[in-house]
Each structure stands twice: as structure tokens, then as C-alpha cells.
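Values quoted throughout were computed directly from the atomic coordinates according to the rules given, and no laboratory measurement underlies them. Quick caveat, the model's predicted, so the values are computed rather than measured. Cβ atoms are built from the backbone, for glycine too; each structure is taken alone.
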Structure 1
Amino acid sequence: MSYKKRIIDDELNLKLESFGATLIVGPKGCGKTTSAKQKAKSIVEFQDEEQRENLLAVANTAPSKLLIGETPRLFDEWQDAPKLWGTIRKSVDDIGKNGLYILTGSSSKDIKKAHTGTLRISQLNMYPMSLYESEESNGSVSLIDLFNNPDNFDGCVSNLSIDGLVFAICRGGWPQSLRNETPRSKLEVAKDLFRQTYSVDISNIDDKKRNPKWAQAILQSYSRNICTLADSRTIYGDVAANNNISESSYYDYIQALEKLYIIEDVDAWSPAIRSKTAIRSSKKRNLIDPSIAVAALGMSPEYFNTDFKTLGFLFESLCLRDLKVYSSSMDGNISYYHDRYGLEADGVLHLNDGRYALIEFKLGAHEIDDAAKHLNQIEHLINEYNKTEKQCPMHLPNLKLVITGTQYGYRRDDGVFVIPIGCLKD
């Protein structure tokens, strides 16, 4: 199967132009090594069984010898040879050039480093594939163009059916799933990743033995609460009800799942438009890809023929994943807004230049009006705040978006853009 271009490709080019070495991190199976190989001119693969023993011996005794080769030189599964980190850091200082090395490896092993690598080894985060990268979004609407030239938008049409969207949620953005031929084999990839996470990777991340049953229960509870504001004690209580796990152990497992890039909660946006006590500040629970939640709960595409509420939360998780990918070139940061008066924005996307978008994620067309009303109410609150706060007024949102699972996109009379997820790209 030919290589499917990833949005991270251009970001990796920039990193190679700017730093001596680049470390690509992300969940297992998201395509880190495959993307890195497109840029590398020479490769050291520690998982090559024919060479592994020899490579590890050299890495342990004379790691600088492994740096000899055309650059950029890729070290895959570099964690198996931890001395490489310091060796690469020193080499970058000695040679004084950029684009020398790329490091990738399994996120299931956490290595303690003597030096941080700051300004020598830059980190690049990678996510599972977005719908545009998997060629399920037609890419007729560029997120960045929407920020830059909102008046140029004249509508769009998505080719992604609701059945196709449901299948994409269940399958996830795992490159291996796209290489598989049958629907059943495509769905199996996320299921296997879920099993590997709670049975193997949760212990391998820091060589600390953990109970697979507890890890499984935590992932299942997280999945039941995906894209909700369930607090930690609620999830812990859910897990502890059927498992003899202490609260300290629970938080240890959560940290391990974060290191594996499986759990990725969404922070609250807390502007000054209301009192601090009015704004919810707990994290919104989320996983790196909605397919993990589907696998954890034992669901199938057919299940969602009757459970639209759960599908709505999973759709939101998918949209959050894609927005992180699409905004990554501008260091996009996703948060949410929710206050005790019921006013909310499912997402607030901040770009590194100060611009931001208020966003609601709504699967069906019947929810669009209420979603747009919320976004306009938040904008109104900001306007009212600015009338009294003259010294530090807040920027008004540059965009108000309702991202949907529907077919047609358009701009409403109130300035809210309705964009199908099947039209969006970076």
C-alpha cells in the first residue's frame, strides 16, 4: 500500500530545518516510524532481530559509532538503547547543524534521561489519522483558510454518510486498519490496541507490574464518561466498586495511560467573563482516539443504530482528534467552556497567534440552532464584559463553528459557520 501523506510531514520538515534532532512521540500504531522513514536517508532499526544483538552491544559500549551514516539518520525504537539520547545531544552540539537525527519508538517504554535535550532535540507530537488523512473527508474546507479568509466561504457538501462516519469512529485513525481489506479486520486493530494497552503496555511503560484487570476497568470507565465532565472521584468510584484498587494506585494507572498517549483530557477555558465560581474547571474526559472507547465498551457499528446519545459523545471525541491534527501547524490548543448556568462551547480552539474559535460539535441537524445560540451567547458575554473592562478587553472569537455529521455546510445569518466534519482539513 502506498504511503498516505500525513499532515505531520510538513511539521517534520520544519523541525528538521530548525533543530539538530527531532523526537516523534504519540500512541503506539499511529504511524510514527512510517512517516519518519519518508524523510530519513539512513535507518537504524533496533527491532531487526538479525541485527538487534549487535546493534545493542554497540549502543551500550560505543554509541557514537551508530551515528555514522547519511543524515537525517533515523533511530527506530531508540528507547532500547538509552545511551543514544546523550550521544545524539552531544553530536548535535559538536557538529552544529540541523536535521541530523530522527528518533521514534514505542510509547510503551518511558526512559529517564540525564539531559533534557532542550534546543537540540525537539519533540513533535503525532496523532492517529484524521478523516482527511484517511481520505474520508473531502477537504473542501481548510480550517486555516477559514480563520484567514472567513468571507471567502461559500458553502460545502460532505460525501461522508452517517454509516461511513460511524464506521470511521469505530475503526479509528490507525494506519494498519486502512491497510486491512475487510471491515471486520479493520475494526480488529483498535480492539487489539486496547487489549495490548491494559495487558502489556501499562506495565512496560516504566517496568512496573500493574494489574491488567484494573487497567481495563479504568479504560472502560473512561470510555463510558468520554467527553463528559465526570470528575476523578466519580471514575475512581466506578472502578473501585468492583476492584480492590486504592486511590493512589488509581492515579498511578492514570499517569501511566497518559504516558502511553491513550488518555488525553481536555482542559477548561476560564476567561474572565464570569466569576471564577461560575465556570466549571474540571477536565473533560477524553481518549486519543474514539475507537479505543468503542473497543473498551465492546461496541460495533450496528450498536449505534439505537444509541445516538453515546454516538454523540464519540463524535465529539473524533472531532477533537481531527482539530488537533488540523491546527497542529499553528500549535493549536483545544479547551472547552462550561458554566453553571448551562452555557457551553464543546471546544475552544486557540492558535499561537492569539486567534481563537468557539466550537460546538453536533452530530445531527436538529441540534444546530441550540448550538449556535450558545456560541452567540458567549460572544455576547464577552461584548458585555468589554464594556466595563477598558484596560484589558477580551478578544472576540474569530470564528464560531458548529461542526456536524451532516451533509451540507453553510454560514448562518448570525455569523455561525456550520461545517460537516467530512469537509474539513488543515
Structure 2
Amino acid sequence: MYPRFLETPIREALKDTRVVAIAGPRQSGKSTLARSIAGAGTAYLSLDEATTFKAATDDPTGFIRRTRGLTIIDEIQRVPELMLAIKLAVDEDATPGRFLITGSADIRMLPTIQDSLAGRIQVFELLPLSRDEIGGRRATFLADAFQGRPPDGGALDPAELQRLVAAGGFPEALARTNRARRRDWFEAYSRALIEQDLADIANLDRRRDMPRLVELLAQHCSEMVNLTQLGAQLGMDRKTVDRHVGVLEQMFLVRRVRPWFRNELKRLAKAPKLHFLDSGLAAAMRRLEPETLGPDRVSLGPIVETFVFSELSKQASWSEERVNIHHYRDHDGGEIDFILENWGRKVVALEVKAGATVKPEAFAPMRKLAATLGDSFALGVVLYDGRQRLQYGEKLWAAPIASLWA
């Protein structure tokens, strides 16, 4: 079993919080982590099991009243009515660590959470395995960057980046060393989410169009989202596309990254960028293999950017730095792939290049941003498929992509 760096903060939360939730995509390891934290003697109730599902659906209040001590409830989104019953239980008995629940939908977006468990729950987001979890060594990239320390990590062999990007981080997919078997797993995974899990989240009139929508989103991975153009290809209006993409976000397939700005800065881009939360799934949806990613830098670039976004999102989920991730485009058209901002309003700018060289002009938008922000600009880094760390000016560096986790 791989180490999960969320384990320690979840254990801490159970000491002072009545309900703790682990939310994340199917097959990200939520159930395994919950059972490892709770221990062998803890009651485990899976709502994927037919008998348990029926008992919870028929009598939510009685179902919860029969629990004793710390109880794990797996896939809570399948019976959202349990939320109110849990609220009643923890209001009667405010003992911390009463329920450890998991969900394959973003629990924070369920109305029943907002209405019933506000102030009684802490939600942790467990995404697929990060590269530092796979390597068993916790990265310090975010903490170092906000302190202005440039990343200093190892480099990758020429074909290694393509392999890592195409593999992604789902434990089940990583266990399949045969590429055809791994491709089959991704296809079955996406099909199961759309055909089985979607009904637990939303009642969509155009559900049959979801597979095509997912494929289209993969083709536009790392781009600013134009919902009107997407809708035209599917015969949907903009509002319908927006709702469908929102459901895919709730299921942790994709995420829209909002543009960043401050009052002292003008912004041109108003549209969010779209990323998949697992680069392996994005590559599979685009029918890309490591061999085709290598020579095709046009295809590699967007997938590498999504890979970096995924790694940043995973590290942010357990980092002591409370980090928000945005993209940026200024009024002159200068773009920065990722703007990271912490609670102290410190800013780290990151640009991603799939190539093995970095040109000085890649730093032009960062230089302008640094001049505007002054001391609140902590660091600017171009992450590239090279082997050396190079300085391009005050607070400006080029570093290998592997610096994220090495």
C-alpha cells in the first residue's frame, strides 16, 4: 500500500470533529485509507452493497441510530438522506470522531451537506496517487516556492515524462503494467462513471451525450473553455453544457481553473481553463500512448500541463500552505499557466513547457507580474523537460518538471 499524505491530517481531524469526510474520484483509494485509519474493529458500511443500500434508503434515521462508536459509511452520495440523520445523531452526541464518511462526488456541493452538516464536518479531498506518494517521499515544492526557494530536483530520462503522464495516478491503472490492459481499464472506468454513478449525482436530460462530452473535453484539455462552441458540437445550449460540465467536476473527472486577478491588475481572460484531474485518463480519452506523445509535442504539451495541474492539486490538498490555483492572461496577451496564491497573498507563477529548452522570452509575463506585485511575488518558475536548474533573473528560474516531487 502506498503512503497517503492525507492520513495524518485526517487522524487529527477525528480527534476534534464529529464527522470527517474523504471525497474523491472512484478508485482513488478512499475506502482503503478510511479502513486503514479506523482500524480493523471499526464498523464499515458500504452503500455499494445492495442490502446496506436498501436498509439506508428505507429508514435513514434508524440506519444511523443503530451505529455505535466510530463508523465508516462508504459512498455516502448514494443515499444523501443519511446526511440529516447523521446531523441528528451528532447533535445528540457531540463526541468527536463519530463518523468517517467517503464519497465519489464532491460532498461540499451536495445541498444536504450545506443544509445539515455545516460546522460539524471537515472534508478532505483524496485524488489519485501523486508522484511523491508513489515514490514514498513527501515533496516540499509548495512550501519552498512560497518561501522564494527555487526547486532543486532530479531530471527525467527522455521517455520517462511521456510514460508518467500517460500512466496517471489511479492505483488500479498503475497496477496494470501491460499498456493494453491499462487502456482497457481507463475505458471501463469512464464508462462505469457515466453509466452507473452519474444517476447518483444528477438527473440529466442529455445523459446519453456524456461520453461524447468527455471526449471533447479531453481534446480541449488545458484550454480556456468555450461552452458555446462545445454545445454546438453536441446540439446543446450553453447553459446545458455548463450544467453537464459541473456534474463532471462534482465527480472529480475535470476541474475548471478560474482566472486570477487583483484590483491593481487588468485581466483579459474571463473564461476558466479546463483540466482533467488525472493525466492518464485525459491521455486515454485522447487515445494517446507514451510512444505517440514523445514525437508529437503538440499533443504532449496540453497533457503535460494537466499532469502538472494534477500534481499541484494533490500537493495542495495536504500542504500546510492553503493554496488556490488559477491561470492568468494580462491585457497584452501574456499568459501564465498557473498562479498559486496562499492565504498571505503571496504569489508563485508557474509556466509549463513540454520541450527540453527554455527561451528567455518565456519569462516575460512573469517579469511584468513581479514588477507589479513587488514583495508579494515569491517566485516564478518555468517547469520544463530538461535536466538543469537555471536562473533567469531575480526570483525567476527554469527547473525540471521532476522538481515538483523529487
If you rank structures 1, 2 by percent of Cα pairs over 33 Å apart, which sits at the top with the largest value? 1
If mean count of other Cβ atoms within 10 Å over residues 207-214 is computed to be 16.5, which of 1, 2 is the source? 2
When distance in nm of label points 7 Å out along Cα→Cβ at positions 7 and 327 is computed for each of 1, 2, which one produces 3.6? 2
